[in-house]
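Readers should treat all values here as calculations from the given coordinates under stated rules, not as data from a laboratory. Model, not experiment: these values are computed from the prediction. Cβ atoms are built from the backbone, for glycine too; each structure is taken alone.
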Structure P
Amino acid sequence: MSKKRKVIDVYGIVQGVGFRPFVYNLAIKNSLTGYVNNNSNGVIIDIQGEEDNLKAFIVELSKNPPLLSKIKKVKITEKKVNQKYTDFYIKLTEKNISPTTYISPDYSICDKCKTEIFDKNNKRYRYPFTNCTCCGPRFSIIKDLPYDRDLTTMNEFEMCESCKAEYNNPENRRFHAQPNACPECGPIVFLSKSNGELIKYEDPLTETIKLIKEGNIIAVKGLGGFNLSCDAKNEETIRLLRKRKKRPQKPFAVMMRDLEVVKKYCNLSKEEEAVLLSNKRPIVLLEKNKNYGLPNNLAPNNKRVGVMLPYTPLHYLLFDENTEILVMTSGNISGEPIIYKNNQALEKLNNIADYYLLNNREIYMSIDDSVTRVIKNRERVIRSARGYSPKSIFMNTKSEILALGSELKNTISVSNKNDVFMSEYIGDLKNIETTNKFERVISHYLKIYSIKPKIIVYDMHPSFVYRDINLKDILNINEDVKIMETQHHHSHVVSCMVENDINEQVIGIAYDGTGYGDDKKIWGGEFLLCNRKEYVRIGHLQYFNLPGGESAIKNPWKIALSLLYKVYNDDFINYIPNNLKNKSVSVIKNIIDKKINSPETSSIGRLFDGISALIGLIEEISFEGEAAIILENISNEEIINNYKYNIDKIEDRYIIKFNEIIIGIVNDIRNKVTKDIISAKFHNTVVEFTIDMAKRIREKTKVNKVILTGGVFQNEILLDRTIVKLIENNFEVITHTIIPCNDSGISLGQLAIANEKIN
C-alpha cells in the first residue's frame with residue numbers, strides 16, 4: 001500500500017493539555033512519520049504513512065483526545081509525500097501575531113500527582129506545587145499566548161536537570177507541562193505572622209495544621225488567590241472570623257478532606273458526587289443530612305452548605321487524620337475581589353488573619369472558586385470561575401465585540417469573529433477595587449486574544465458604574481468604535497439561547513431582582529417573546545414601589561409595607577403584621593405618595609424579599625439574595641396549596657396581579673399559619689402563575705419553546721416545579737447549566753444580541 005501525507009490543523013483547547021505527546025505517541029503506535037507542533041491557532045500535525053494507519057490515527061485523534069482538551073474543529077489537507085520524513089518528532093512552538101488558541105482553565109491535581117505527594121520515596125513527596133500536563137495551574141499563571149513557560153509566571157524558576165528531562169520527554173506525562181517543578185527548583189511555601197514577620201519551620205504545612213487546631217485563622221495563598229481558613233468545627237473561631245470579616249450571616253464555604261467526610265455530614269446524589277470529584281472541583285451546595293452536627297454559624301438559616309474537596313497538593317497537605325473540615329472562604333475584604341498578591345494580603349488581611357501561609361509563585365490573574373449545585377439531576381453553575389473559566393464558546397461573529405455584562409456578578413465576553421470567550425466571575429462593580437479588576441480583565445482578554453473591539457456593548461441601565469469609565473482611553477481603543485446597548489432581560493434570555501444553541505423564537509421568562517426597562521422602570525418579572533435580535537414584552541408582574549430605592553433592597557421591610565399599601569391603599573395600616581408595626585410606616589407611605597426616590601418595579605426577586613419580611617423572617621439583609629434564600633429554606637415542600645392570583649390583559653400585554661396573594665398571606669398570618677406553610681404556598685403560587693402565563697402566551701403566539709432564566713431561578717423549588725409543570729403541559733423547556741442563570745450570564749447574551757444587530 002502506498003504512503004499518504006496529510007496536514008491536520010486542530011483547533012480548540014489543545015495546548016497545555018498534553019495534546020502533542022498524545023499525538024506523538026499515537027503516531028509512533030501507528031508507524032507514522034512527520035511532526036506535530038503548537039502554533040498560535042492550535043496544533044498542526046504534518047503526518048504521513050500507510051493509508052489504513054492514517055485512518056486509524058485520525059479516528060483516535062477525534063474520538064479519544066486528552067481529557068483536558070476540547071476540539072472545536074479538525075481541518076485535513078492532502079499533501080505530496082515528503083521523503084525527508086523518516087521519523088515522528090515534536091517541533092518547537094511557532095509564534096504568530098494573531099493568537100486564537102483557547103486557554104485552558106486551572107484544574108485540580110490528578111490522581112497520579114496526588115499519589116506522588118504521599119509517596120515517601122518520590123522526589124515530590126509533600127511538594128505543594130506538584131503538577132503535570134493533566135492538572136494544575138493554567139489560566140492563573142498565563143501572561144500571554146501561546147502557552148509556553150516563558151510567557152507564564154513560572155519563567156523565573158529554572159528547571160533542574162531532572163525536571164528538564166521530564167519536560168523534554170514526549171513519553172513522560174510532564175512533557176511540556178509549563179508549571180513543572182520539584183522541591184529542588186520550584187516555588188516554596190513559607191509561614192509569616194500577621195505583621196509579615198517570617199516564621200522558620202522545617203515544614204510550614206505541618207505547622208499550619210497545628211495553628212489551625214489551636215483556633216487560629218490562616219490566610220492561605222492558593223491557586224487563584226487567598227482563602228481565609230480555620231477549623232470548621234470551632235464555633236468560636238468561626239464567630240471571630242465573621243466579626244473580623246464583617247460577614248454576619250453569609251454562609252462560609254468549607255473544604256472537606258475526602259468523599260467519606262462529605263457523606264458523613266451531607267446528603268449526596270450520584271450527580272453531586274460526580275461534580276465534587278470532577279477536575280473542576282467547584283464548591284457544591286449540598287443538603288445537610290440528619291446527622292449534621294457542625295456549628296450553626298457555619299451556614300446559618302440554610303439547609304445547605306457549600307462544600308469542595310481539596311484541589312491542589314497544598315490543600316491535601318493541610319489535612320491530617322484528625323482534620324476533617326476547614327473553612328475555606330474567599331480572602332478578601334467584604335465586597336472586594338479576592339486578594340492574590342502577597343503584599344496585598346499582608347496589608348489588607350492583617351486585621352483578619354492571625355498567620356499567613358504564603359508562596360513565591362506569582363498569580364497573574366486572580367480567580368475565585370466556582371460555585372455550583374445540582375437541580376433536576378443537572379449541574380447548574382452559579383459562579384463560573386476556577387475550573388470553568390475562561391469559557392470558550394464556538395460561535396462565529398460578524399465583528400470583534402466586547403460585551404461589558406451587568407453591574408452585579410459581573411463577567412465580560414469578547415469575540416474575535418471566530419469564537420467567543422467568556423471571562424471568569426469578576427464581582428459586583430460597587431467599589432474601586434472591583435472596578436480596577438474589571439478593567440484589568442478586559443485588558444488581559446483583549447491582549448491575549450489580540451482583539452481590537454469594533455463594538456462595545458453596555459446594559460441599557462443609565463446608572464451602571466462602568467458608564468463612568470472611559471474604556472476607549474484605558475484600553476487604547478479606536479475612537480470610531482461603536483457603542484450598543486441591550487435590555488437586561490433580553491440579554492438573560494439570549495444567554496440561555498446561546499448556551500443551548502437556540503436560534504428560533506422563544507417565550508423567555510426572566511425572573512430576577514433588577515433590570516432597567518424600556519419604560520425606565522425596574523423590571524424583573526418578565527415574559528418576553530423574542531429571538532436573538534429582538535423582543536416584545538408580552539407580560540410581567542404588576543408594578544409596585546421600592547421606597548428608598550436601593551435602601552428598600554437592603555431593608556426588605558420597606559418592600560413589605562409597600563406591597564401592603566399597594567393592596568389595601570390607605571387602610572393598609574390595619575393589616576400590618578406585629579413584626580412590622582414598629583417601623584416608620586407613615587414615612588414609607590409619604591415617600592410613595594410624593595414619589596420621592598420610590599421607583600416602580602415588576603421584580604419577582606423583590607416580591608420574594610417583601611414576602612420574606614412580611615412573614616417576619618428578616619428585616620435587613622447582610623448579603624445579596626439573603627431574604628429570598630431564607631424564604632426558600634423554610635418552605636414546607638409537602639404543601640401543594642397556593643394562593644389566589646389574577647392575570648389581567650391590558651391591550652396586548654398580560655399583567656400578573658398579586659393583590660389576592662398578599663391578602664391570602666395576611667389572612668394566614670392572622671390565623672397563625674406557620675411560616676413554612678406560607679412560604680410553600682407562595683412558592684406554589686409563583687409556579688402556578690408562571691405556567692398560566694406561558695399557556696396564555698402560547699395560545700396567542702403558537703410558540704411552544706420556553707426559556708427559564710434570571711437569578712430567581714437559582715431557587716430549587718421554583719425551578720424544579722416550574723420545569724415539571726411546563727413539561728406536563730407539553731412545553732419544550734430550556735434552562736441554564738454551565739452558563740449561570742444569574743447576572744454572570746448577561747455578557748454572553750449582550751454579545752450575541754449585538755452580533756445579530758450588526759448590519
Structure Q
Amino acid sequence: MEFQDQFFESEVREGFYITSMMKRSWAAQLEILKDVDEVCTKYGISYFADAGTLLGAVRHRGFIPWDDDLDICMMRKDYHRFISVAEKELPEGYLLRNIHTDTSYTELFTRVLNSREINFKSDFLNKFHGCPYGMGIDVFVMDYLPSSAKESEFLRLVIKTIDELVTAAVEGKLGETDLAEKIAMIEHMLHVQIDANRPWMNQMLCLEERLFAMYSAQEADDITVMPIWIKNDNHKWPKSWYEKSIRMPFENRMVPVPAMYDSVLWKKFGDYMHNVKSAGMHDYPIFLKQEIALKEKVGRNPYVYTFSEKDLCSQKGTGKYTVKKQIKEFLNLLKGMHEKVNRWGEHMPEALAVLEECQESAILAGTTLEKEIGKNNICISNLEKYCELVYQIHEAMVQNRIPDVERLFILLDNQIEQIEISIRKEIDLRYEVVFLPYQAALWPYLESIWEAAGKDQDCISYVIPVPYFYRKPDGSAGELHDETDLFPDYVPTVRYDNFDFAGHNPDVIYIQNPYDEYDIAMSVHPFFYAANLKKYTDRLVYIPPYYVKEISENDERAISNIKYSCAAPGVVYADKVIVQSEKMRQIYVDILTDFSGEQTRRYWEEKVLGLGSPKADKETWIKSEVSDLPEEWTSILIKPDGIQKKVVLYGTNVSALFHYEDAMIEKMKRALTLFSERSQEIALIWALYEYEYHEADNKYQKLWKDFQEMILKYQKDGWGILDKSGDIQRAVKLCDAYYGDRGYAAQFCLDRGVPVMLQDVKY
C-alpha cells in the first residue's frame with residue numbers, strides 16, 4: 001500500500017494534534033486491513049467497519065483524529081469462515097489472537113496482529129511504513145438475538161453471570177471458595193462440565209461464545225455484539241441494517257460500511273455529527289506499553305528526545321543581543337533625562353539622582369563597548385567627556401550656580417548627540433532577526449512577526465527557508481527538499497547556503513521545527529537543529545507551526561500527543577517559547593516540569609510565554625476565483641450580469657436512501673424541484689463523492705435504478721452542478737450554505753462555520 005510522504009508528518013486535524021508515530025501506526029493498521037480485505041474478498045466474506053472506524057469513515061473520511069485503532073465486525077458465519085482460512089492466507093508473520101489460539105487471552109473477539117514483538121528488521125519496517133511496534137486490528141462478531149423478549153432477557157442474564165465471574169477473576173476479586181461455588185452454579189444451570197485439568201477461564205469464555213451463537217437469522221429480528229449488549233441492552237439494531245454494504249473513503253483506501261450506516265451510528269452515538277472525544281478501552285496511544293517496554297529494554301526510546309540537564313546550559317552565542325540592548329537602553333535614557341533634570345529647581349534630590357544614574361549607565365556602556373570594539377575609539381572618548389560634563393553639572397547644581405548649569409546643559413546636549421553619532425558609526429545597532437521556516441505552507445505561523453520586524457527601522461530581518469527531508473521507513477534520509485521558490489513573491493528569501501551564520505551571529509533566530517533528529521517522519525537539515533543553532537545566537541525562539549483547540553486539563557489524549565512536540569530539543573534549547581495561549585503555556589510548563597523535575601518549574605515558567613499564535617486559529621476560507629473553476633460550472637454559478645449566485649451544497653447519502661427507500665426518492669425530487677425553480681438566484685452543487693455501491697440485489701435494484709435516473713435527469717437538465725470530483729474543499733469554499741443528509745460533507749461545513757440544514761424526509 002502506498003502513502004505519500006506528507007501523510008506521515010505530524011499534523012493538526014480538527015484542532016487535535018497527531019504525532020508522526022501515530023501516523024505510522026495508522027498506516028501499519030491500514031496495511032493489516034488491506035491484507036484482511038484481500039482474504040475476505042477471495043473467500044466472499046462480508047465485513048464492516050465498526051465502532052470508531054465506522055464513525056471515522058462517515059464523519060472524517062478516515063481515522064477520528066483522537067482515535068488510534070481499527071475495528072471491523074462480521075456476522076458469526078463470516079467470522080468462522082475468516083478464522084478458518086486466515087492463518088494460511090494472511091502474510092507470513094501474522095498471527096490471530098483469540099480464545100482458541102491462546103488460552104490466556106480473555107477477549108471475546110479476534111485480534112489480527114502483524115507481530116508478537118517490536119521489530120526493527122528492514123523488511124518489517126518497509127512493509128509497515130516505519131512503525132516498529134506490533135500492530136493489529138480487532139475483529140468483532142455480530143450474533144442474532146431471539147425475537148422473544150423473554151428468551152432474550154434469559155440469554156442476557158446467563159451470559160452476564162458468566163461474564164461477571166470471568167471479570168471478577170481477572171480483577172482478583174474472587175477467593176478459591178467463591179470461585180468453586182460460582183463455577184458449580186454455572187455447571188448446574190447450563191448442564192455442562194468444566195474440566196479441572198484445563199484452564200477454567202478459557203472454558204468459560206468458550207461457553208459464552210457458544211451461547212452467543214445459539215440463535216439463527218430465522219429466529220431473530222435484531223443483531224448485536226454480545227459482549228457489549230450484555231452491558232448495554234440498547235446496543236442492538238435490526239438485522240436488515242447490515243444486509244448490504246457500501247464502500248466509503250477511509251484515509252487512502254475504501255472500507256465497507258453498512259448501507260444503513262446513518263441509522264447504525266444514530267443508534268450507537270446519538271447525534272454523531274457533533275464531535276465528542278471519548279476514550280477507548282485501552283491505553284492511549286495504542287502502542288504505549290510497547291514504548292515503555294522499549295525504554296526498559298534499551299534504556300531509552302530512540303524515537304523520543306531524552307532530557308539532559310546539560311542541555312539547559314547549552315553553548316551561547318556572542319552576546320551581541322545583550323550589547324545592543326544595553327546601548328539602546330543607554331541612549332534612550334540620555335534622551336529622556338533632560339525633562340527630569342530641567343526641573344531641578346523644584347526637585348533637587350530627584351535631579352541629582354538622575355544625574356548619578358546617567359553617569360553609572362555611561363560607565364557601564366563604556367565597559368560594554370570596550371569589550372565589543374576596543375578602547376581606542378571615538379565612542380569611548382565621547383563617553384568619557386560625557387561623564388565629566390555630568391559631574392560638572394552635578395556640582396554646579398549642588399552649589400546653586402544657575403548660569404553654569406545652563407551653560408553646561410548646552411554642552412551636554414551636544415555631547416549626547418556626538419555619542420549617538422559615534423556609536424552608530426562604530427556599531428550597527430539594528431537587530432538582526434532570522435526566520436527559519438522549513439515549509440512554505442507553515443510560513444503563516446511566522447509571517448505576522450516578520451511583518452512587524454519589517455516595520456521596525458532598528459531591525460533587519462532575513463527569511464531563510466530551511467531544507468528538509470522525509471525519512472524512509474528504516475529512518476534513513478530521503479531526498480532533500482528546498483521550498484525557497486514556493487514562498488510568496490512579497491517575501492524576500494535568502495538561500496540557506498548563502499548565509500554566513502557565524503559571520504552574522506543573528507540577535508534573534510525564530511524556528512518552527514522542535515524535533516532535531518527525533519522526528520520519524522521528516523527532519524530539517526542537521527545544521528538547523530536547535531542544538532546547533534544555539535551556537536550562533538543569544539535569542540533562539542521556538543514558535544509551534546500549528547494551532548490546536550484549547551486543551552482541557554483532563555483531556556489525556558490531547559495532552560499525551562502534545563508531549564511529543566513539547567518535550568523536544570527545540571523547546572529545551574530555545575531561550576523563549578511562544579505558545580498560543582496562557583492555558584497552553586500552563587500545559588507546556590507542567591509537561592516540561594514532569595519531564596525534567598520539579599526543581600525546573602520556575603525555569604520553564606520564565607521561558608514559555610502564552611502570547612498567542614501568529615496565525616489565526618481558524619483557517620481563512622476565500623471563495624475560489626471563477627477562473628479556477630471547471631468551465632461548465634461558470635455559466636451556472638454566475639448570473640448574466642457577472643454577479644455570483646448564492647451557492648448551496650446539496651449532500652445526499654446512500655444510507656438515508658436505503659432506510660427510507662421510495663420516500664427518500666420523493667424527498668430528493670421535491671428538493672431538486674425547489675432548487676430548480678430558484679436556479680436564477682441560487683446555484684446548487686450536488687455532491688456525490690461519499691460512497692461506492694456495488695451490491696444492489698433484487699430488493700434494492702429498482703430503488704437504485706430510480707436514484708441513478710434522478711442523477712441523469714439532473715445532469716441533462718443542466719441547471720445545477722453535479723460534483724463527483726471528491727474535492728470537498730473547493731465545494732465548501734464556494735458554498736454559502738449546506739443542505740442535505742448527515743455525512744462528511746455536512747461535517748466539513750460545520751467545522752468551517754458554513755450554515756447547515758439537515759434534510760428530513762418527513763417534511
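One of P, Q was used to calculate FRET efficiency 1/(1 + (r/R0)^6) of positions 178 and 290 (r between Cβ atoms, R0 = 41 Å, to 0.05), giving 0.70; which?
Answer by label: Q.
Quick one: distance in nm of label points 7 Å out along Cα→Cβ at positions 34 and 386 came out at 7.0 when computed from one of P, Q, so which one is it?
Q
Starting from the value 9.0: which structure in P, Q was distance in nm of label points 7 Å out along Cα→Cβ at positions 226 and 370 calculated from?
Q
On mean projected area of the Cα convex hull in nm², which of the structures labelled P, Q is highest?
When mean projected area of the Cα convex hull in nm² is calculated for P, Q, structure Q comes out on top.
Which structure, out of P, Q, was mean count of other Cβ atoms within 10 Å over residues 42-49 derived from, given a value of 22.6?
P
Thinking of P, Q, which structure, once helix-only ellipticity at 222 nm (-39500 (n - 2.57) for each DSSP H run of 4 or more, over all residues; to 500) is computed, gives back -9000?
This value belongs to structure P.
Hey, distance in nm of label points 7 Å out along Cα→Cβ at positions 50 and 586 derived from one of P, Q reads 4.1; which structure?
Q
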